[in-house]
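Several structures are given next for inspection.
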Structure P
Amino acid sequence: MVVVMQEGATEDSVQNVINKLMDMGFDIHRSTGARHTVLGAVGAKVDFDIRDIELLEGVEEVLRITAPYKLASRHFRPEGTLVALDRGVTIGGEEVVVMAGPCSVESPGQIDSVAASVAASGARVLRGGAFKPRSSPYSFQGMGQPGLELMRRAAEKHNLCVVSEVMDHVQIPMMLDYVDMLQVGARNMQNYNLLRELGKVTKPVLLKRGISATIEELLLSAEYIMAGGNYNVVLCERGIRTFDTYLRNTLDIAAIPVIKKLSHLPIVVDPSHGTGRRDKVASMARASVAAGADGLLIEVHNDPEKALSDGAQSLFPEQFEQLMKELRMIAPAVGRRI
């Protein structure tokens, strides 16, 4: 249930409604917008008369939310959510935020070279894996904490934020010192222990859609994080597994406007994993911006043919530079900027 307070409702009125809802057994999540305070009430099982809330002083509207995701619903924050990182980076606003970098951190020279090139082309966030979940146990698994240290150093040097994947809840405290955003990979989208722990921190979370997950399941995973108190969640469409085998995944471009309607959370798109082919990344990135994506997550490598992971889907620096020029022409057509 969502309770929308009247514009200008006093703090005493708001607190009185909160107390009433808590007495009824609800957990309360408060969202203060530019004009209205919105109270998300979740958890109570008891029957109640909705008029008991509607008639309280300061209440403008009470909405029963039939969707299983309450806090991730557009009703909870109709104006949309802005997720702020450091260095003036905000996801969900007018700027389409581009996050770029290698699939895996491999060496000091590699990550510094990539960071320098993507920053020069206009990326705002350095992406890269220090812990790599791989389908084969014999594949490169990442450098671990030393890789995070290299990323942080390169990001500081080139004025970038850092996003990297967390694979287990025990890694969270250590990673907080190195990253500006914690990424939940597709394989962990329904790792509920991890999601619950991420709900206890304030660091923004980039939540990737699972390879066979529905949009509702993605939003319910976001709900786990938000129910813990962390509302700084950014969704990521990275392609789903379908019957087609030509590309690595099928990038669900339609998920962008669907999620925009259902949820207030920002959504970014990963065309690298969404296609698995370097020659298809740019076209899907352009389409994503045109469809309303709030950001892009793109793999770039200084020498993709020698990359330790996902070289086939990583752009050369000059290809990324050209893509950014094209995106700067597309974004204004849909009221955005790069």
Structure Q
Amino acid sequence: MNKKALLYQSLSERILIIDGAMGTMIQNYKLDESDFRNEQLTDHPFPLKGNNDLLSLTRPDIIRAIHQAYFEAGADIAETNTFTSTAIAQADYGLEHLVYEMNYQSAKIAADVAREFTAKEPHKPRFVAGSLGPTNRTASISPDVNDPGYRAVGFDQLVDTYTEQVRGLVDGGVDMLLVETVFDTLNAKAALFAINAYLDAHELEIPIMVSGTITDASGRTLSGQTTEAFWNSVMHGNLLSVGLNCALGAKDLYPYIKELARHANCFISAHPNAGLPNEFGEYEQTPVQMAAELKDFVSHGYINLLGGCCGTTPDHIREIARMANQYKPRLVNGALVTVEE
């Protein structure tokens, strides 16, 4: 059975668990500038500390260990360490020339670890989702309050940068592609255009996931869309799943996942933060607390894929997996969706 068929079979049987926060785990290593440099980057003129995606090239041992920790905790799906691995985002570090290699190596590391765990536990196959972040520019909103018509990035530029990222992720061996933390749906539409064009050109069938971000209690994305409007904007993308992640904790995210589950005719994902950050930017919600808040998501039949975003660790994923294992996944049958009232 190929990986795509295996993925769909797994989704029909149980709720799949996505891993937790990469950045939270990296912070625990207390890295310095030297960790973000290798022989190729010894004399690079820009500071590189904090460019976590670069660690797939300079400290692959750390990235491998983090994937291992999440799989050991019960994750079915690892996200690649590529949230900012685009030419647009890496321009801040002068590393546009390394974008393909960053995506390729990040995907390869995750795929290697996934194969190791699948070999050890064939009854629980592991998968890799290639992470495509939103970039640090928005195609819908002007960054200049004095010039509302100005845009820092255009649609074609986004398509080009996402195409390069997709090429690296696919060559590195991902099982699916995840357009995540979408705060501007126009950026996401550029990513979907790039993905589908690349897959069509290379005659590939790789499942596509999209996960948006509701930025605050208004229930809208940063570019102003409601949950239903967000779904209507991306539903053309031939999606495996649609979901929400980041910005909010599980309790605050719940009503928007419920709404999404009522409208979407594909699988539903959620990976919220571990609550909201305190005044020091730290996430204090415990694994038990987070799993308890996520129980409503699965007990009402809204979820197919569940994980964690900012502030979550393998301990959070372990507790979430233990809780989710007691429930059946949301039912999807073509355009018909079964959702409990």
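Values in this text are rule-based calculations from the coordinates and carry no lab data. Computed from a prediction, not measured in an experiment: that's the story for all the values here. Cβ atoms are built from the backbone, for glycine too; each structure is taken alone.
Key figures for this structure:
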item	result
Read-out helix-only ellipticity at 222 nm (-39500 (n - 2.57) for each DSSP H run of 4 or more, over all residues; to 500), computed value -9500, structure in P, Q	P
Computed 12.2 for mean count of other Cβ atoms within 10 Å over residues 243-250 - originating structure among P, Q	P
Distance in nm of label points 7 Å out along Cα→Cβ at positions 3 and 107 - structure with the largest value, from P, Q	P
If distance in nm of label points 7 Å out along Cα→Cβ at positions 43 and 227 is computed and equals 5.5, the structure in P, Q	Q
Read-out distance in nm of label points 7 Å out along Cα→Cβ at positions 11 and 283, computed value 2.4, structure in P, Q	Q
Per distance in nm of label points 7 Å out along Cα→Cβ at positions 19 and 155, the highest-valued of structures P, Q	P
Identity of the structure behind 28, 24, 21 (criterion: semi-axes √(5λ) of the Cα gyration tensor in Å, calculated), options P, Q	Q
